[in-house]
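J.: Scrolling down, you'll hit the structures one after another.
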Structure 1
Amino acid sequence: MALSDASALHASFLLDTFLLLPASGFLIAYLTRNRPDKAPALGGLTLLAFWAIAGGLYFDLWNFPFLSEAGQGNHFMWNSGIELLGLSPRWPAQPTYAAFWSPANLAALILFLVAYPSALALGYRWGNRKWHRV
C-alpha cells in the first residue's frame, strides 16, 4: 500500500467529531424528549458503539474493503478515504499505533477520550434546545 504525503491534514476523526457524534446526540435528545431519564444510558451506549467501531478501525481490527486501499482501518481513521476524491492522504500507510507514545497516537487518545464525549454532549445540548428542554 504505497500512499504519499500531502500538505493538508484530513482525518476521519473529523467525520465522527464534527458530524456523526453531534448528530447522534441531537437524535438522543429527540428520542428522549419525553423521558430524559433515559438519555444517559442511550448516550453511554452510543459512545461505546463509537469507541468500539472507531477503535477497531484505528487498531486495524477491521476495514472497509469496498473502499480498497483507502478503507484500511487505521489509514481510514486518519485520512477518511480521501484518495477516492483524488486527494493525497496526509498520513502514511504505516499504522500510527505502532509507536505507542507517538504524537499521532496521543492525539488519537485525546480525540477518543475527550473530543468524542464532548461532541456527543454538544449534539445532545443542541437537541435539548430544539425540543425546548434547556
Structure 2
Amino acid sequence: MKNIHLILAVLICTMTFAQEEPLPHEISDSFYAKYPKAKYVSWYNEDDNYKIDFEISGDSFTAIFTSDGSWIETGKIISDLEIPDAVLSSIEKEFPDNEISYGEFVENNTGEKFYKISVYSDEEYHTINLTPDGKIMHVEE
C-alpha cells in the first residue's frame, strides 16, 4: 500500500511540474503575425515541421510551419456538410465503399486551395486532395 502511495505521489509531482516546451520564437512570431486572433493554441513537432492547432471565431484550424518559421499551409476543419457536391461526387465515384472521417479546406504557400478529405472502409484508409471542382490531385494510402 505504501508503494502505491509513493507511486501516486511521484506521478502527481511529475504531472504538476511537467511543462510543455514553448513554441520556438521563430515559429511563434510568424504564427501570431499571420493569425493574431488565434485562441486555444497547441502545437507539436512532426517531420521537422511544426503543426499548430488553433481556433478563430469558433472555427478550428491546423497550420504547418517550417523550423525557421516559414508558413507552409493552413487547413480549416470542415464538416461533411461543407464539402462541395463536386468533391463528394468524386469521392463517391473513386471510393464507393468508403465513409468520410475527416475534412479540411487547405490553402498553401503557393496559393493552391484544395480539399483534403480522409476516407475509410473496413480494409483501407485514404487521404485525398481534391480541387474545389472535384478533380483528384493526390491520394495517400
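J.: Given structures 1, 2, which gives the highest value for distance in nm of label points 7 Å out along Cα→Cβ at positions 73 and 89?
T.: 2
J.: Hey, another quick one. Rank structures 1, 2 by relative contact order in percent (Cα under 8 Å, 6 or more apart) and report only the one at the top, that is, the highest.
T.: 1
J.: To continue, here is another question. Once distance in nm of label points 7 Å out along Cα→Cβ at positions 57 and 97 is calculated for all of 1, 2, which comes out largest?
T.: 2
J.: Separate question: Quick check: -14500 is what I get for helix-only ellipticity at 222 nm (-39500 (n - 2.57) for each DSSP H run of 4 or more, over all residues; to 500), calculated from one of 1, 2. Which structure matches?
T.: Among 1, 2, the structure yielding -14500 for helix-only ellipticity at 222 nm (-39500 (n - 2.57) for each DSSP H run of 4 or more, over all residues; to 500) is 1.
J.: For the read-out Cα Rg over 2.2 N^0.38 Å, a value of 1.36 was computed from one structure; give its label from 1, 2.
T.: This value belongs to structure 2.
J.: Tell me which structure, out of 1, 2, gives 3.3 once distance in nm of label points 7 Å out along Cα→Cβ at positions 65 and 81 is calculated.
T.: Traced to structure 2.
All of the numbers you see were taken from the coordinates with simple rules; none came from a lab. Values in this document were obtained by computation on a predicted structure and should not be read as measured data. Cβ atoms are built from the backbone, for glycine too; each structure is taken alone.
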